[in-house]
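Please find the structures below.
No lab work stands behind these numbers, since they all come straight from the coordinates. Nothing here was measured: the structure is a model prediction, and the numbers come from that model. Cβ atoms are built from the backbone, for glycine too; each structure is taken alone.
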Structure P
Amino acid sequence: MDTNIHTLQALFEQLGLPSQGCAIENFLAQHRLLNSETRLVQADFWSASQRAFLQESLMEDSDWAEVVDQLDTLLRD
C-alpha cells in the first residue's frame, strides 16, 4: 500500500499532465469550474482515464483524496 503524502505536483504527474509550477498555474487558469453545481469529475476537460482516477480517489477515500479535494478547491477560486 502506498502511504506517501501526495502533492499537487504528484497528482498532475499521476494524471499525465505537465507538473511544473507554471504549468499547474496555467492549467488552473484555463480550466476554472465556474458553475458551483459541476462536480470535479464531471468537468469536460478530463480524459476518461483521468476522470476514472479522480472518481476512484474520491469514492474510495484513497490517499489521493486530500490532494484531489485541493485541486477541486483551486479550480473554483
Structure Q
Amino acid sequence: MAKERGRRGRKKVCSFCVEKISQIDYKEIGRLRRYVTERGKILPRRISGNCAIHQRQLTLAIKRARHMALMPYTIE
C-alpha cells in the first residue's frame, strides 16, 4: 500500500554528471563511501541513480580503494 498503482517516483539524476566529473578518483574516500552500504556492498545503479558510465567507474574506484586498503571490504 506504500506505492499506488501506476505511480512512479522521480527519476534520479547522476550526481557525477551534475558536477561535471569525467573521471572518478579512487582516493576520494568521502565521495565513494556514499555509494557503499553499511555492510560494505556497492549500491546498484537503480538505487544510487548514477548513469551507466559513472557506475562502472565508481565500481572500479571502490574496488581499487579496497585493494589499496583505503576502504574496508566488509564492516563487522
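Tabulated data
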item	result
Entry that produces -9500 once helix-only ellipticity at 222 nm (-39500 (n - 2.57) for each DSSP H run of 4 or more, over all residues; to 500) is calculated, selected from P, Q	Q
Parent structure of the calculated result 1.26, given that Cα Rg over 2.2 N^0.38 Å is the read-out and P, Q the choices	Q
Origin of the derived value 2.6 (distance in nm of label points 7 Å out along Cα→Cβ at positions 41 and 57; candidates P, Q)	Q
